[in-house]
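Just below sit the structures, each encoded as structure tokens.
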Structure I
Amino acid sequence: MPTEPQAAAYRPDPALLELAGWLGDQVSPADFPQSLVRFRNDRWAKAVGLGQLDDAAWQAHFARFEPLERNLPHPIALKYHGHQFRVYNPEIGDGRGFLFAQMRDAQGRLLDLGTKGSGTTPYSRTADGRLTLKGAVREILATEMLEALGVNTSKTFSVVETGEELWRGDEPSPTRSAVLVRLSHGHIRIGTFQRLLALEERDHMEQLVGYCLAQFPGPMPPDDAPGRDEPAVILLHQVVERLADLAASWMVAGFVHGVLNTDNMNVTGESFDYGPWRWLPQWDPGFTAAYFDQGGLYSFGRQPEAVHWNCGQLAVALRSLADAEPLLAALHRFGELYMAAVARRWCWRLGVEPRGGEADARLVALSEKAMRDGKMQPDHFFFAHRGGRRAMGELAEELAPYRPTGDDDDYWQGDTPQTMLIDEVEAIWSAISERDDWQPLHAKIDAIRRMGAAHGAATTPAGHLKP
């Protein structure tokens with residue numbers, strides 16, 4: 001994005017039903033005491049043919065979870081394992097969410113509607129299966145900002161306040177509750193494959209690889225790649241390329257996800273599952289988002305390493321279907337793909353045409369140095385240097401040969417850029433919590449979308465799944 005998604009007719013296609021018998025469990029949604037629609041993403045509702053729903057129908061489908069016509073007959077909680085902070089955990093899965101529906105967009109791409117905070121499942125363990133309203137508001141802000149900055153992200157589709165009082169140890173309690181619906185291309189995680197490896201379900205692994213290749217098509221591996229015609233090898237090449245680009249997009253956005261466990265890595269290359277996220281207050285590779293990440297495993301500067309490590313765990317799982325050599329060859333592409341994606345996205349955000357090779361790498365390095373030395377916040381840096389207009393010193397010399405992409409949008413003539421720093425996030429939540437005032441949230445969404453329109457669509461490699 002940030003161009004408006006193309007409107008489409010409603011085209012249900014519950015493709016996951018062919019795998020549902022072993023990939024998930026049928027579950028029932030919670031019965032909430034209240035269903036007050038707080039956010040509906042009408043532009044993305046139109047993209048999947050649901051823009052015509054009135055509030056009563058919206059509540060029926062996205063608060064009570066009555067099935068959509070000709071879609072999944074019941075919600076499915078997906079099964080998966082995962083490495084959590086590098087410790088393997090086989091006792092996870094959809095603990096407060098489920099897959100609710102699948103449909104095609106105007107380009108024929110499969111899109112999922114999944115939930116967060118919709119009640120307990122067999123994988124909830126001791127948790128209550130609920131979501132705080134603050135958590136839902138934070139997810140709206142994260143997904144809107146990332147979308148505007150060209151990141152391939154899930155979209156917050158709906159937030160309904162549910163009228164329950166929740167108790168949490170990391171925020172004032174009791175606190176208000178909500179159920180959230182997200183729109184994604186898919187919900188197949190690296191941890192989904194890890195579970196099949198652990199249970200030695202080779203046939204199911206083959207079926208899942210086939211499903212991913214059919215429903216999330218991407219480019220073939222390079223001509224000289226070993227095993228390039230094997231399904232498992234093709235899938236790993238595609239996932240490595242998508243996740244290298246995703247890691248690069250986070251870095252260029254100045255975004256810290258916070259919890260990059262393998263169960264939070266989607267094979268479609270979409271950023272999703274937002275918990276303790278932050279945007280950088282200044283360029284600092286050591287900055288962490290999660291208070292419990294005391295070792296800095298998922299700090300800002302270590303995110304590419306974490307994503308690459310997770311790709312390695314997918315390679316381990318796929319080893320049950322393919323030899324090591326072609327899988328390692330796919331995995332070894334990550335570094336080069338990541339650096340190319342950083343350069344491409346960096347130039348896009350600076351508003352200049354890439355020159356390629358060493359020139360772009362040097363531009364990135366000098367920009368990082370300027371931010372470190374000047375203790376600059378990334379949004380302010382890119383805004384100030386858009387098209388090379390205010391660059392000084394060595395950076396000005398480096399930008400001089402670059403051709404601006406053309407910035408006649410009024411956004412770039414303003415005094416300050418849009419940012420998403422924690423103080424503003426807390427202020428937006430305080431207005432809701434203390435006065436039930438939703439105006440600051442809606443004003444922020446409008447401003448973010450305005451910024452996204454000024455940036456224009458980010459360039460991504462052929463075969464990526466970004467709408």
Structure II
Amino acid sequence: MQTCSQTLSSASGIPPKRRVLIVSPHFPPTNAPDHQRIRVALPYFAEFGWEVHVLTVDPQQISLPQDAYLNQVLPPDLPITRTAALPLQYTGKVGFGDLGWRCLPFFIREGDRLLSARSFDLIFFSTTIFPVMILGRRWFQKFGVPYVMDFQDPWRNDYYKTTGAKPPGGPFKYAIAQGLAKLCEPYAMRHASQVISVSPQYPETLQNRYAWLRPEQFTVLPFGAPEADFEQLPQLQIHQPIFDPQDGKRHWVYVGVVCAGMETALRTLFLSIQAHRSQNPQLWESIQLHFVGTSYAPADRAVKTVEPIAQACGVGDLVQEQTQRVPYFAAQQLLVDSDAILMIGSNDAGYTASKLYPCILARKPILAVFHRQSSVVDILRSCAVGQVLTFTQADRPENLAAQLLPYLEDLLHLPKGYAPPTCWNAFQPYTAREMTRQLCQVFDRSLTSSSLR
């Protein structure tokens with residue numbers, strides 16, 4: 001496909017720009033992590049030959065916290081189309097709260113209008129709101145525009161079935177969601193030009209599931225690091241609401257949802273703390289652990305999952321849990337104000353922490369407990385930024401706790417304000433600019449592969 005802009009640019013000697021329509025229902029100012037790939041890439045798209053237009057949902061239609069500062073850091077000339085969604089106050093009464101289905105008719109209308117009125121070369125779905133991905137096939141067949149899908153999490157997920165863990169929303173709602181996923185995922189995947197994933201396990205799973213997919217269609221690409229956010233943080237003068245960094249205590253912080261499958265890592269941490277404190281009680285008098293934003297559920301339905309485990313392990317007095325998320329930049333300030341950052345992994349080897357790069361950029365000591373095969377492990381070790389204890393599904397927390405004791409000992413004796421000697425050269429491949437360069441290479445390949453089909 002050759003657009004008008006490409007023809008004029010080529011004639012003038014200017015490198016041609018291609019246009020991509022980015023579909024991301026949770027785009028800022030919504031305080032959700034699934035737009036991070038796009039948001040941190042925005043300053044670099046033009047450098048690599050792409051112009052973007054974002055299709056998203058009006059934040060007033062989304063039941064997630066908002067962060068007004070996120071609007072301030074967006075490019076002022078960024079074209080954004082925001083749509084309505086079926087009102088949650090009505091659909092929620094019948095158990096129909098999924099944003100993907102609520103916004104779908106409005107995305108169809110606005111997407112059709114945009115694709116009819118402008119020359120787009122590509123459509124990019126970067127979201128965990130999976131139902132909107134079915135529109136890729138519709139728009140490809142109607143307008144001939146290829147599409148790329150970004151899997152930040154698995155759409156079809158056998159984890160809860162194979163492990164017996166309680167799924168989010170309960171077994172009944174999860175069964176319905178997975179039933180729809182089994183119908184919709186193959187429909188959406190059938191004409192995808194390229195597929196991006198944050199985990200190396202997803203391409204293997206999808207190729208085993210769908211025989212028509214080829215290895216060259218897949219690229220494993222983590223999120224880019226939001227360096228600019230941390231550079232701007234002092235000027236924003238954010239005050240996080242969780243603790244006073246000047247109160248004389250040592251604050252260890254975990255920021256993020258606590259998912260099913262994290263109990264092994266949590267029990268390992270708490271049992272190790274309990275064992276160490278029993279021998280060295282004076283070292284723990286000033287320590288406070290904070291777990292912030294641990295649930296996706298609204299405040300009136302959220303259930304604490306961390307504090308009960310801490311209490312069962314004998315360290316409940318050290319642990320404070322807030323289920324509700326704090327705004328995006330308050331979460332970053334929380335990391336910067338901490339004395340140590342906790343990273344908790346899942347029994348699922350494909351799990352990758354979306355907060356990994358912010359944790360590194362906060363320049364604080366990190367203590368991580370992760371599955372041995374998680375990509376987080378290699379990145380933390382290569383950057384020499386913290387202590388990492390690894391495990392497998394066969395390991396028991398009681399045995400792992402003893403292995404964690406030396407790491408706790410080291411962390412407790414670090415001076416306040418200690419900044420780890422991070423290997424920033426090893427961090428370079430994960431910067432926002434480098435990740436955007438690789439993302440745009442995927443976009444370029446999608447045009448070539450689409451023309452060959």
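I have 18.1 for mean count of other Cβ atoms within 10 Å over residues 141-148, calculated from one of the structures I, II. Which structure is it?
Answer by label: II.
When FRET efficiency 1/(1 + (r/R0)^6) of positions 77 and 173 (r between Cβ atoms, R0 = 25 Å, to 0.05) is compared over structures I, II, which one is greatest?
I
Read-outs: derived from the displayed coordinates by stated rules, not from any lab. It should be emphasised that the depicted structure is a prediction, and the values quoted were computed from it without experimental measurement. Cβ atoms are built from the backbone, for glycine too; each structure is taken alone.
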